[in-house]
Structures are given as C-alpha cells and as structure tokens.
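FYI, it's all coordinate maths here, none of it is from the lab. Computed from a prediction, not measured in an experiment: that's the story for all the values here. Cβ atoms are built from the backbone, for glycine too; each structure is taken alone.
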Structure 1
Amino acid sequence: MAKQVKGPTDHVVVVGAGLAGLSAALRLAGAGRKVTVVERESVPGGRNGLLNKSGYSFDTGPSVLTMPDLIADALACVGEDLKDWLDLVPLEPLYRAFYADGTQLDVHANTNQMQAEIAKNISPEEAIGYGKYVDFVTKLYKYEMKDFIDRNIDSPLNLLTPNLARLIALGGFRRLAPKVNQFLKDPRLQKVYSFQAMYAGVSPQQALAIYAVIAYMDSVNGVFFPKGGMHAVPRALAGAAEKHGVTFKYNTTV
C-alpha cells in the first residue's frame, strides 16, 4: 500500500543509483538531510554499470572519464577528497587516429605538445590554426559552463545572460563543421576535433558550434581512466555516501 508523506520532512528518497542519483545523494547528505537511495540493480552505477561473467568484470557504459572535477565537487559536499577515493590515470595520448590514407595522428591534451605533433605530421600552418581553435573552444567552455551547463534553467528568461551574447558573437550558434573548418583546413584534423558532437547523438554537420565545448572537455581538458575500471566511479560515490549516512536499498523497484 502506498504511503503519503504529510507535511515537511528531512528524509529524502532518491530513485536510482546512477551518477546523477549518487551526486544528488551526496549533496543532500552534505546539506544535512537523511537520504535513502533505491536502486533496481544489485550495484550502483546505472548506465555506468558492471557485468561480471566467467570470472571477468566488464564496464557496461563509458570507457573513460572526462571532467573529473565534477566528481570531486560531489565528494566535496560531504568533505571527501577525490584522491582518497579514486586513482585516476591521465591517458597519453588521448587518442591515436588512423586514417584511410595510412597516416596516423596522436592527439594530446597539452596544447604545445599537440601543436608540435601537427607541425611535424601535417604542417606548421595547421598547428597555428589548432592554437586558434583551442582558444575558441576554451572561450566556449568559459561562457557555457556557468550559465548553461552547470545551472538549472527554470525559465527561458534564465538564458538571457551576458554570456549568451558572447556565445552569439563567438559564432556558437552556427553549424559546428563549418566553424571547425575556419580554423583547421586539413580533413584529418577537422574530423578529430568535430566528431565529439556524436557523443550527444548529433552529426558535426547538423550540430551547433556550441557543441565544440565537448571537444574542450576531452581533447583540451584531458581524458582519464580510473584504476579498477569505470565502475570505480559509482563505487566511490556510493562508498562516500554510505560513509556519511546514506542508506542504499539495492534490488528494489519503485
């Protein structure tokens, strides 16, 4: 029989122990709430799940981590430090791109290192264009993160900020592929620095240029691998939450 809560309560139930649910649980616990998380699977993670088969463990979702500072923010809500819960290994190179013409290109997060790679394998002119592209995506991130990505949008009026005007002036609402092509003339580089829009299910030809912020998040800010696999991330978040009083009910549907 369903129960109803009558009146205010400090006991919050979070449905789902995916990354969003775990982050919410940590923030609520840090704010002094009593928190219960219900999860239909036997482990936390949601789409960042785990499959154990024949003595092996397989990540069932993402394979690498970007923006680890977001994980650090959630842990900091209960006074925990990321390095005490996760051992992150920076990937170097980020990618190794192989092309149909037989050439290949290592992609590095360090701008100077990447410019040297481009100058050596493509041309000095393309290396200069890459530097301008990095400046472009860095500005995109600066303008998008605070006002649009890391913010609740409760009304269209919330979108009317000075950073919206800056994004328009920067060309953020043009198409992604032509915008990337303004900086990078070699088709190989164009592909390396525009395919990230497909993470969001949009082709570079159809995506708006603001999607280039995803390229900043990995190809400039860096890519990491947690020791123990990607499922180490939800395990760490759940472990920190339990340490600070959050109750988990696994194998529970609602």
Structure 2
Amino acid sequence: QAAVGGYKAALIAAGTLDKFFPMLTTAAGTIRPAKVLVIGAGVAGLQAIATARRLGAIVEGYDVRAATREQVESLGARFVDTGVSAEGTGGYARELTDDEKQRQQDVLEAHIVEADAVISTAAIPGRPAPRIISRAIVERMKPGAVIVDLAAESGGNCELTRAGETVESGGVRIVGPVNLPAQLARHASDMYARNLFNFLKPAIQDGELTIDWKDEVFAGSVLTHAGEIRHAPTRERLEARGTGS
C-alpha cells in the first residue's frame, strides 16, 4: 500500500505542477527539468523517488535514517545529509529531539525552497506525523511549487496540510491526498493479499494458527492473545488511561 501511495504521489506532483518534469529540447528552446525533493525514504518515499526519476525530474531524497543513503542514491537521486541520524526500531525512525529538529530544519529549508515539487512521506508508527514544513517555509517557496503530503491522514508533515483537500498559500499548492491505494485498487489488492499470505503462511501449521513469540514480526503484530493485550504501545496507552487489563 505504501508503494502505491508513493507512485501516485509522484504522479499527483507531476499533474499538479505547472511545468514539465523532464528536460525537453524543442524548437522553442530547452526546458529545464523540474526539481523534486522527497522527504522520507521508506517504501513510499523510495517509490516516489523512482517514479519521479522515471518521469525525468532531478530528484533529491532525505531521511533521518542515515542507512537509507545508499537506497536513495541507488535510484539516481541525491541524498540530502542534514547531519541528523535517528535510527529507530523495526526499521522506522525515532522521534527527534528539539535540537535535532532544528538542525534538520536548518538544512532542509534550503532544499525545500529550491524545489518545484516536494513529496513528504515521513511517519512515526503510533504517533502523529512529524511536522517538517512550517508555514514560514511555505511562504519562501517558489510560486507554482507543489507539496504532496502523504502524511495528511496522520496530521501532515506540512503545517498547512488538510487531509483530502488541496490548499493554496502564496501560490504554493499543498495537496493532502487520502487513501491513495484505492485509486489503484486492482494492484493494491493483489499486493496486499500476497503480503498477507506470505506473512501468515509460516504461522499456519496443520490448519491451526501457531505463533512463534520469539519472532519479532509476529510478536509485534499481535494485539491481544489469550485475554491479554500483547501489543506494547497499545497496552501502555491503555494503562496510562487506567483501562488496561
């Protein structure tokens, strides 16, 4: 589903931008390619990078996880290094400290304001989306620039994002798409079904569900079992509210 979202985000950016993505040489002269910045190099971000590159744009990619540099560069994009590394558990990024957020913003801002299109995909599981693009940064962006915020449903990476709407501010359009996989329902369903099958297959033995609690993937995916709340983040939130059992 994330791959579908990243693919569609690049197409939305190309369709919303008031200029070509690729470089064109025509009788009217040469048209320079669009500059695209993709924030977040998870599954969605990497797919957005790959799609934008195929469409001919000059692409930069950024992620707080330094380990993603190689993946970003392997797709032909330039990695933006802010000097901040925030490796988390399970392949996700951890939440940044206030100092790290400021250092990140200081470097990213220069790249955001130079971009024709920004595709933001940054997310932290179980928490609101990190706020990366402030109103002040949007005000410095080029008129006609586009932001496609894939984190719209969890609060947005951009301060001005509204889920399900396109907002315009100072000539900059901020698109907050929701449920993008539904727009490619056939392949989204095929991919989801295959992933779910491959996930459950090892746990089905003789027609019975057998969970290996030493397997981090399975253990981290079970919400409740045998009358107990096994999912740690859910259990912690319920206990904090005094409703855990």
Structure 3
Amino acid sequence: MKKWMKILTGISFCVLSLGANSFAGFQVITSEGYHFVEVSLKDTNRIVCPVDVGNVIFSKEKKMQVKIIGRNAFVKFLPVRKIDAETGEEKLIYSKIPREAYIECGGRFFALVFVPKEKPAETIILRLPDYDKEKALKFEKATPYEKMLLSLIRAAYLEEPPEGYEVTEINTELKAYDKLKIIHRLDIKGARFVVHEFFLEAKKKVRLDESQFLDLVLHPLAICLSKMELQKGEVGRLFIVSLSKEGK
C-alpha cells in the first residue's frame, strides 16, 4: 500500500493509493452464543479476533473451507461440480444452506451460523467484552507518533484493529452535501486515539480535499482519503484519527 503524507499545522495528511475501490461488508459480534450472520456465497469471508484465532470447529461435509492465519479465519463455501444434462457443460453449484462454526477467540467460543447470500465478501469482527486497554496503550506508546497515526489508518483500511482496540459500528448518514453523501461507518477506539471511518458516495463527479472534512470530528490529528477524485456513483473511504476522551 503506497502512501503520501505531509505535516501541516500539527495535523497529518495522507492519501492512500488502494487500487480497486471495492469494500467488504463489516459486522461486529459482541458476545458468545449463537449469531446468525449473512456472508458472501461465493467470495472469501473473513473473521477477525483481537488475538490469534484458536480452533475453528465445523462440519467439512457441508462444503465449507476454513483457513486460520494469525488473528484471521478465512471462510469460503465450496461449490459442487455438475454436468448440465442438456448442454453437457460443467456448472458450479453453490448451496445456500446455512452452516455453523464454532470459533475460539481469546479463550471464548463464538457460535456463528453463516447464512450465504449473493453479496460481496463480509468481514466479521469478534469483540471480547474484556478487551485490554493496556495493550492499546502499550501499542500507542511504543510507536513513534507519525508512524503510529499511519499504522492506525492502515489497520482501519485492512479491517485489522490493533490489539486492545474496540470496534463500534455507527452506520449513520451525516449532513448532506451537494455532491457527496457521507456515512459515518464505524469507530475503532484505543486508549488515547480513535480512528473514524466514513464512506463518501459521489452524487456527481467531485474533486476531494482533506480540509473539507476536518470538521467531522473533534481534535483531528490525521486524515486520509482513499481517492482524491470520485466519479458519479463511486464510493471512497475517509479515515480521521482523533484524540479519545481519555486521551485529551
């Protein structure tokens, strides 16, 4: 991921060059027990734990594949190959039957019932009720200031919250602009800092500038845009890092 940053009056500005402008859905699971979650039928879905994922227990007979990499578990549904009786061509058939899996995260088991849908890939965040702010504070103190701000924004873009950070879904549309629809998607909160993520949907072709959005949060420290220009109907991402109430 390339990035450019300049310092201006104590606030960090950067633009992220992110390639394809498509986004996974995002869901937050806050407790143990059964949770029904809509996921992509054909794309690879991702489950994120604050710490390394332990075991994932599921039935392989239900044509589901799970791969664990550190804090992530990747889930994909496997198709069945069938020959069309009329054309003789091979087809891939995906079953929409719900499947369940038990994910071990931080010594707890989350029971997820995946409901496959024709939709883009989903990211599911497992939130531990006793998340550790001391770990967040350790991360913030151990990293140089400017590098830490960029690390927070990169973590938000990759949907991999730093250890100890809490994810809160917002999904609220903000004030209307002539050329933009702005949705406050979520907040990722640590000990002293918060990363706010917004979706920017263009109503018409629009050129963007970071300074347009500094009033969206109090005490902004860093701001990043995924794109500096949007075509009509295109969606960009905006990240703003600010001080948390505890960090002021």
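What to note about this one:
- Relative contact order in percent (Cα under 8 Å, 6 or more apart) derived as 31 - corresponding label from 1, 2, 3: 1
- Structure from which -0.41, -0.83, -1.18 was derived, log10 I(q)/I(0) by the Debye sum over Cα atoms at q = 0.09, 0.14, 0.19 Å⁻¹, for residues 45-196 alone, options 1, 2, 3: 3
- Here the criterion is mean projected area of the Cα convex hull in nm², for residues 125-172 alone, and among 1, 2, 3 the highest value is seen for 3.
- Among candidates 1, 2, 3, the computation of distance in nm of label points 7 Å out along Cα→Cβ at positions 37 and 133 that gave 2.6 used structure 3.
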